Structure 1
Amino acid sequence: MAYETIKYEIDEKILTITLNRPDKLNACTALMEREVVDAFDCADKDNDVLAIIVTGAGRAFCAGADLSLGGDTFDRDVRRGPVRRLPDGKVDYSDPMVSDGGGKIAIRIFRSLKPVIGAVNGPAVGMGATLQLPMDVRIASHDARFGFVFSQRGLVPEGASSWFLPRVVGIAQALEWSLSGRIFTAEEALAGRLINRIVRPDELLPSARALAVQIVEKTAPVSVTLIRQMMWRMLGADDPMEAHKIESRGMYARGRSADAKEGVVAFLEKRPAAFKDRVPADLPDYFPWWTEREYK
């Protein structure tokens, strides 16, 4: 589809998604939410997209939700129309109209089949901070600023961040940032492990791209997809046996693959490997395993 609020650019198997409302500091609208979700849908279906970079146009990464409706910005009944009610007059919270838009983006990024690198070029607050959390690596410019500002707006965290943030930075750090709602620097974000590293503004996209190139040129795409989902989903497992079960499936399926044979032979012959399997076409038959009620 043709996008109005984002850019979708593929170069040498690396997709760059750019939030593109620079005059509004890339504040997120309902249209941007839909377009970002669609972009990840397209990327998952494209065998030739092997890595994704997400960044912002202009001087901001994302200033959070668009506040153009003023005090009604977060009133769903005003923005989307009345939410369905139960016979007793209480809100029917199963109504899709209640669903948080930021959460839809976060869950979609979480489910991505391709690795995702955040290139945080400037202010990233509210939704601009939470949408980074399901990304696999976050690189920030010295100009970046972060803030989980919901408590200062009379709100609660969104974007599934009450699940992601404690897992990324630990519960104590997550609570300090979320309870205070304060803005903090890239240096503090690095110390708190929210980001992987800080670079000069002119080095941001080259650094993100260099990492993406490493993934594209040196790794097996199917293995990368499996590793990404194994790591994220094991954060919710209650016993290491769950990891053992999935790793056993993965080692069996990938051990028999042409990729594994190529990886070993290339290593022994001291040459770069040429992995042929692609995503999603060549994912193993047990994927996605988390849809099963129990592992067999």
Structure 2
Amino acid sequence: MAIQPYDSPLEKIWHYAFLVICGLIFFFLIFPILVIIPLSFNAEDFFTFTPKMLALDPEGYSFKHYQDFFHNPDWQQALWNSIRIAPAATLLATGFGTLAAIGLARSHVPFRGAIMAILISPMIVPLIISAAGMYFFYSRIGLQGTYWGVVLAHAVLGTPFVIITVTATLVGFDRSLERAAASLGANPVTTFFKVQMPLILPGVISGALFAFITSFDEVVVVLFLGSASQKTLPWQMFTGLREQISPTILAVASILVALSVVLLTFLEFMRRRSERQRGLSPG
């Protein structure tokens, strides 16, 4: 909130102090990530800034780590595995999460609170516990070490994000629109696709993007459930840190940061669009 003419000197001091505190917290969270980006252009195979880099010498910078990422078969196979797994997990999480959110939004559903707590529990339970439980369960039914085993596990992790975002969108949904559609002869399926879905679409897309990011960046579950043929990009990064200490990790991390920024920008756009549709913000 901006400073008002009638604010007291103490209120003005607190306003500027609050901005400084927020700036320091933002710097504390973002600075470690920003350091990675210039290091990814290091001409040497080091994880630190070289004297040439600090002197801004062009010879100290190179694209060789990015070239290694795009030409190394191990990195490309890991990227391809992530591209195969994340969209499939996102589709499942979006479908299940949207249906669950719509069902739980009904006031007549019994034990809504308990059901919601169970469905969002993958966000609360430590990931290592979820991964261990999935490992023992999937190994008994023959899904451990398979493509669909990893996809289903990532869908479970992404579904809570979809439920939360769609539920938040349904808070401002006018139920009289459904009754009006029914009075005009529309069946429940037609009402959902023609009336409800266009209004909750920003929440669905936001949840889908969160589910995609969760699957694309996840490493613990895939270490438990995946096999060598399902080695994803985060898994390859983990291996590079543990075994090879490859500076290519810096280039991959920079690419993932850029991808996250693009997706989060799109999420903010969808959030504002949803607020405008529900009349919570000016057009």
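Given that Rg and Dmax of the Cα atoms in Å, derived from a single structure, equals 23.5, 74, which label among 1, 2 identifies that structure?
Comparing all candidates, it corresponds to 2.
5.5 is what came out when distance in nm of label points 7 Å out along Cα→Cβ at positions 182 and 270 was calculated for one structure; which of 1, 2 is it?
Derived from 1, not from the others.
Consider the structures 1, 2: one of them gives -11500 for helix-only ellipticity at 222 nm (-39500 (n - 2.57) for each DSSP H run of 4 or more, over all residues; to 500) as calculated from the coordinates. Say which.
Among 1, 2, the structure yielding -11500 for helix-only ellipticity at 222 nm (-39500 (n - 2.57) for each DSSP H run of 4 or more, over all residues; to 500) is 1.
In terms of mean count of other Cβ atoms within 10 Å over residues 30-37, which of structures 1, 2 is highest?
Checked 1, 2; max of mean count of other Cβ atoms within 10 Å over residues 30-37 sits with 1.
Which of 1, 2 yields 0.10 for FRET efficiency 1/(1 + (r/R0)^6) of positions 86 and 262 (r between Cβ atoms, R0 = 41 Å, to 0.05), as computed?
1
Comparing relative contact order in percent (Cα under 8 Å, 6 or more apart) across structures 1, 2, which is largest?
Structure 2 comes out on top.
Comparing distance in nm of label points 7 Å out along Cα→Cβ at positions 14 and 54 across 1, 2, which structure shows the greatest value?
2
Assuming 54 is percent of Cα pairs over 18 Å apart, for residues 150-229 alone as calculated from a single structure, say which of 1, 2 it is.
2
Read-outs throughout are calculated quantities, based only on the coordinates presented, and are distinct from any laboratory measurement. Every value quoted in this text rests on a predicted model; they were computed, and no experiment measured them. Cβ atoms are built from the backbone, for glycine too; each structure is taken alone.
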